[in-house]
Structure I
Amino acid sequence: MECIINQVDPQFDIAQGFKYRLSVLLCQDGFSFLVTHSISQKVLKLLSYKLATGIHKEETAGWPASGNDYFDQLKQVDCAQMQWQRVDIAVASQKITIAPHDFMEDANDRNIISAAFPVSLGEQILSEPVFDLGPVAAILVPGYITGFCAEIFPGSHLRNEAAVFVKGILRKHSQLIARQVFINIYHDFFEISVIQGLRLLYVNAFRYSSPSDVLYYVIFVLEQLGFVPSEERVTLLGDISDNSTIYLQLKMYCGSLNFIAKPVELEYGEAFAGTDMHKYFTLLNIPLCE
């Protein structure tokens, strides 16, 4: 595995884990860790790893058929060997659906998500409301994730990454009445969400194999919603930079293209100056969006 970023605030004390909160983001091609102080919400450590390709992915889900190799590598990280006051683990998935709160009651989430994806015996549904009595995001993830997370981080809280993503953008951008489009890029899939004030108009995920796929799906979604791409306000986050092919292609068709700003509710020391925080926006929102 390759370490992408490992930044630590000088105030971080490995012996003070009982005062710290650990947030973990599990993706199909790697995992990231965020350590924050439980009271001050100061960011103390930001750590991210990318796994080597060819990790025996399933063709449809994108996750390894078995979690042994994935979690054996995760266990090697020092964050997995410490005691924390609280641990929250958000899991990302290409298989996302969303429905009104009433539709997800009485364990109806399997019927709802089955309308969009076949649910295999080895898959688990993670559902999480975007806000109280509002829309509920449901994702499909491998069933083995629950067991491994409970073993490595006893008492941890398992979260739905899609819900955290939407909660994060609503927290930061819902004050603006104008319609806004958000694109969250992962290694081989991306999420797109559209909000207008506190209204969630759309959220979905698409798998891609080339940058042109992202452009195609973004234009397709916006046109299907009756929007004109050149007139939309588009905000980017995740695994993307201003010199990437995805960015340059989107820039040709989208009228306004910007990177999302970091959450202001957290405190950042000098150790994180110059860090592209838009790449870790969802991770940074895990301790903020419960």
Structure II
Amino acid sequence: MLTILIILGLLVLAIAGLAFYSINSRRPKHFTGKLKPLEKNLFQELEKQLGDGLGELIPIQSSKLNSGCRLYFPKSYTLELYGSPKDPIQSDALFPRLDEFKLATIAFTHQGIKFKAEFETYAGRVWGITVRPSPKKILNKTNIVFGKFKLNNDPTLKMDFEIIAEYYPENEEFAGILGELQKKWALSKVRKPLPKNQADYFINLCDAKLPVDFVELCKQTNGFNIEEVDVFGLGTLQSVPLDDDNYLILAQKAEGSLTLKQTKRAAKLTFHSYDESEIEKLGDSFSSALEKFIAI
């Protein structure tokens, strides 16, 4: 049974993910039929590295994913795979874990050039691969050499909780960071924070160095609105692959999104405009970045 988390994830993906397709001039190429040789090799290596039990699910899943979309960037490449409602993947061929997460990372080389492929999963199956730098010129090549393999998240680790959206009363007065924000702006639809076990789970899932003040804010709330700005909490963050790296969307409005680069080295907040006119670095403080983002 799909959890409320998955439903929220779909909504955020539909709104934020589609908007991000315009960033960096994505030009999707839809296709039906077979995978390209490099893509097949990547799936075969994933099958091998996952080993008995999990690995044998990969060819079953990929055999049902016979259409999709290829997105070409200057620095990266993303393959998205779609299934057929008329011929769905059977439940016994799906991973036990149904939320969206990065499954694994595989390093490989071709003629001395190093590449990194990241596998994403959703609803119990692999749905996409992002490769950096762009392998556009070698998609039909098979003479690649595989290197390091990393299992980013265990697909057998089932989530045993649901996210239930609870809201504070409209006239609630807040202390702490949320109170400071309330002094500057009118807050609406303020959700109560996640239980600690859920918050810890999503902090680990983010695979990023979160701003200290954002973590403190999430102890008070799981998201809220400031006029047309949607501010997300830990339970509604969405990861989006862009040309140079993966980013978490922390807030969004019509003009663009406040994003966090998914790296554990430093908290790097950025404004990405949806019309491609602006990419602006906003520092490492969420409160400061949010104020700048609202003013843009």
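What follows draws every value from the coordinates through simple rules; no lab data is involved. Note that the coordinates shown come from a computational prediction; the quantities given were computed from them, not determined experimentally. Cβ atoms are built from the backbone, for glycine too; each structure is taken alone.
Figure out for me which of the structures I, II the number 40, 21, 11 belongs to, where semi-axes √(5λ) of the Cα gyration tensor in Å, for residues 88-183 alone was derived from the coordinates. Could you put the intermediate results ahead of the total?
On the way: I: 24, 18, 12; II: 40, 21, 11.
It traces back to II.
Consider the structures I, II: one of them gives 22.6 for mean count of other Cβ atoms within 10 Å over residues 136-143 as calculated from the coordinates. Say which.
Working: I: 22.6; II: 12.5.
Of the structures listed, the value fits I.
Supply the structure label, taken from I, II, corresponding to mean count of other Cβ atoms within 10 Å over residues 216-223 with the calculated value 16.8. Spell out each step's value before the answer.
On the way: I: 16.8; II: 21.0.
The read-out comes from structure I.
Suppose you compute mean count of other Cβ atoms within 10 Å over residues 208-215 for every structure in I, II: which one lands on 18.5? Numbers along the way, then the final one.
Numbers: I: 15.8; II: 18.5.
Among I, II, the structure yielding 18.5 for mean count of other Cβ atoms within 10 Å over residues 208-215 is II.
Given a value of 19.9, 64 for Rg and Dmax of the Cα atoms in Å, calculated from one of I, II, which structure does it belong to? Display every interim value, and only then the final one.
Numbers: I: 18.4, 55; II: 19.9, 64.
Source structure for this number: II.
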